[in-house]
Structure 1
Amino acid sequence: MASERKGNSIRVCLLGTSFETGNLGVNVLVEASIKAIVNRWPDAEVTLLASGRADCEHRLRLFDREVRVKSVPIRFCPNVFLPNHFVVLFSYALLLKVFRWARLRRAVAAHNPYLGVILEADMVADITGGDSFSDIYGMGRFIKGFLHKWLIKIFRKKLVLLPQTYGPFDKRLTRILARHIMNYATLIYSRDQTGVGYVKDLLGAEKAGERIKFIPDVGFVLDPRRPNHEEIDLLEKIKSANSTLVGLNVSGLLGYGSDAGDNVFKLRVNYPALIDSIVEFLMRQEDTLILLVPHVVSLKKPHALPPSTAPKKGYREQSDLVACERLYNRFAGKYPGRIFIVRAHYNHNETKYIIGLCDFFIGSRMHACIAALSQGIPAVGIAYSGKFQGVFESVGVGDCVADARHWWEDELLEKVSSAYQRKDQIRENLRQTVPRAKSAVLDMFKTLEL
């Protein structure tokens, strides 16, 4: 795992994301973050820290060259004697905090290569899954993310919080812990302006100072790539000169919650019923075709994805592909030749290419919507959290968010209908705003010196 530093190359650890979840949105965060790092430091050595269960290496194609990225896990398993267990690394951190001897530092780094990765890092950049620096997903996920960042603080490493959603922190404890990390961070990037204000309120304007900045979601700079698969040839032939191809991303997470009677996101509508109504609306539009596009898949049959661990419990039930197949089976017979589905498993770059075939997009996974917006495709986000609004506003289309937590079905359908009728105007707006968003992401480290 250990390697020799190449000349004076910068070493950066990327925390809070992984290629191994099956959620393509998380994959987007990994590659796009690395792209921004490499744009600033072309020879940077990037390591995914706390990612997955086993050491591995990923090869990415960025700026027309291959970039190799190591993945080094930090474990929280019952075997606390593993060299990469959080308890072991935390113990070393305390030891080095008390005894600040260079010789001891070199000795323990040589003894434990996982420790060496952290000690040799010039910077640690954290993105916390894009929206998991919050207690919205439960205390377990929040505490684990906090401990990763706290470990970096104890090692006294430069910490940059990459563009993400902050909060809500509904519990007093989570607010205290979040404030502790943010006070330490060198830079705090928010992917929406609301987050900038939220952080300033949490820390106080004076403490936040110039450290908190707005940068659009990193997903805007992800590169699309055409898959080498026979299904793609068929998808490219779907459209005719007179047709409008609408991409529809159906969330297995929201659908599964509705089926199980678990409305954890407090939606005002029955999600599957809403999607059915959207399909019926689109089918009433002349020469309109629908392409069902999953963005979270089960990892049981991976295609063009990095090596993965076994799927998590309940993951298949929350797969978008399962939700899309159910929808297809309900409507394909009723509307023959007008509804299509992406069935093969594609990686994040390939899925972005597929979304780029569409003329209009409707999605419940935010990075599926970003894949459309970043290619100048008008999109409506069926929102289940506040993260959608700020991201859409970052490219001037905040009125294209249909928030299922606050609106009834007829209001959501009206939002979809309005955006569909204005799609040419929205496309022109995106032509002006998206290039600026991409430039902001790629240049976010422009003034940062390591």
Structure 2
Amino acid sequence: MKRNLQVLVLALVLALLPLAAQASSYVLVAPNWGAKQTAAVAAAGGTVNFSHGKAGIGSVTSDAPGFLEAAMASKQFQYGSPDTMVQWTLPGPVVEAVNTSNDRFFPIQWNMASIEAPAAWAAGCTGQGARVAVIDGGIFNAHQDLAGAIDTACSTSFVPGFAYNQDGGTFWHGTHVAGIIAARDNAVGTVGVAPDATIIGVKALHNGSGSFAWVIGAILYAADPASFGATSCARADIINMSLGAVFPKNATGGGQLVAALNKAVNFAASQGVLVVSAAGNDGIDFGQAGNLVDVPGDSGSGIAVTATGPVGFALGATNFRRPASYSSYGEGYAFVAGPGGDGALPGNAICTMTTNAAPTTNFCWVFDLALAPCRGTTTNNYCFAAGTSMATPAAAGVAALIKASHPGISLGALKAALAASADDEGKIGHDEFYGHGYINARRACTQ
């Protein structure tokens, strides 16, 4: 991995970490969850944190010795496992850009140009009415480019002690992701792929870390908020998960947690929700990975997005659809590719690029990354970053354009439209890196 990607790519890691703060937490799965399962948990000495009836999944806490064995002995559960804390994203320094006004940074948003987003907007496709759940860290809803984009009443958190709009550090990965999807076309900063779509913030990570149960709960909430008491909230149409972890299929307890995550993703699909996940930043060919599995990229019926990025945009390069140096991929794994950025340009030469206000100057390689809102050190900052974390919301944004243009579209038809509207790149037809192709907002909107 390139030097600058080591500090700027915010996406996925390999190692599972032991759950410290919730050492007595478990994920239990049954065909359905009802009074018998709740009673079995109590009899074994546990407390239900949350459960979902139709999905049959529950998060449980217990300090009782032998709790899991006792719960399984009740015959009320198919399987269960101790929950696990995972470093789902790699927090690190990013490059901040100070905003002024007049959509200042749009001319250097090569990612929007590469997917023909301006042509989609010109055709009247802006994502109005589509709801996209961003399952991630905290979203800084006070950012000027996200004003009016966040459904604050229906946003929530599965991380104990933190609200959906709180996080650690100054980047706030979820803010960057939300901005790529739906930053408003409001004459300041940047513009998202679907600038009139609605974002539902569902916090499942804090500073990049989160448990399987938190992510599973977030998926179930996004697909069925009424089951969590949010009866006035409509479900998401699309779930974006710019997160993941890679680990051996035979890791202790890993198989059961992966199965529970698969079940959550498939439940979302049963509700008509498209789950879009990052393919990963480890450069792994998951078509040939053997014992390795990536979640949620390879979870259930969801889709995985690979990343592309230019080398030398500030120097005149237009190779926006070039496979990014870090992106994972794989036949049968990659569904589509999107613009994620790359930091592969060698050296630290300085470049100046024209914007809609004063020119902006930075290292030349920085302009090859994706620019979007971030928490920053002041209220309305923007950051450059690269990764499949940035490609995934671009694909989710295109899906939102399709959904908004065809409100009654089925999940199968939505997936088919996203695939059919993508531009064939790489090998002719479906291939291991681009999957069905490189996302195209114009074609998705007008075909």
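Here log10 I(q)/I(0) by the Debye sum over Cα atoms at q = 0.06, 0.10, 0.12 Å⁻¹ was derived from just one of the structures 1, 2, and that gives -0.23, -0.63, -0.91; the source is 2.
Thinking of 1, 2, which structure, once distance in nm of label points 7 Å out along Cα→Cβ at positions 145 and 417 is computed, gives back 3.7? Traced to structure 1. Computing relative contact order in percent (Cα under 8 Å, 6 or more apart) across structures 1, 2 gives 16 for structure 1. Among candidates 1, 2, the computation of log10 I(q)/I(0) by the Debye sum over Cα atoms at q = 0.18, 0.29, 0.30 Å⁻¹, for residues 337-392 alone that gave -0.70, -1.16, -1.16 used structure 2. Please state which of the structures 1, 2 yields -7000 when helix-only ellipticity at 222 nm (-39500 (n - 2.57) for each DSSP H run of 4 or more, over all residues; to 500) is computed from it. Value -7000 for helix-only ellipticity at 222 nm (-39500 (n - 2.57) for each DSSP H run of 4 or more, over all residues; to 500) corresponds to 2 out of 1, 2.
As an exercise: mean count of other Cβ atoms within 10 Å over residues 201-208, calculated from one structure in 1, 2, equals 25.4. Which structure is it? Write down the numbers at each step before the final one.
Details: 1: 13.8; 2: 25.4.
The read-out comes from structure 2.
From which structure (1, 2) was FRET efficiency 1/(1 + (r/R0)^6) of positions 97 and 281 (r between Cβ atoms, R0 = 25 Å, to 0.05) calculated, if the value obtained is 0.65? Display every interim value, and only then the final one.
Details: 1: 0.00; 2: 0.65.
Comparing all candidates, it corresponds to 2.
A short reminder: the numbers here are calculations on the coordinates, not readings from a lab. The structure displayed is predicted, hence computed values, not measured ones. Cβ atoms are built from the backbone, for glycine too; each structure is taken alone.
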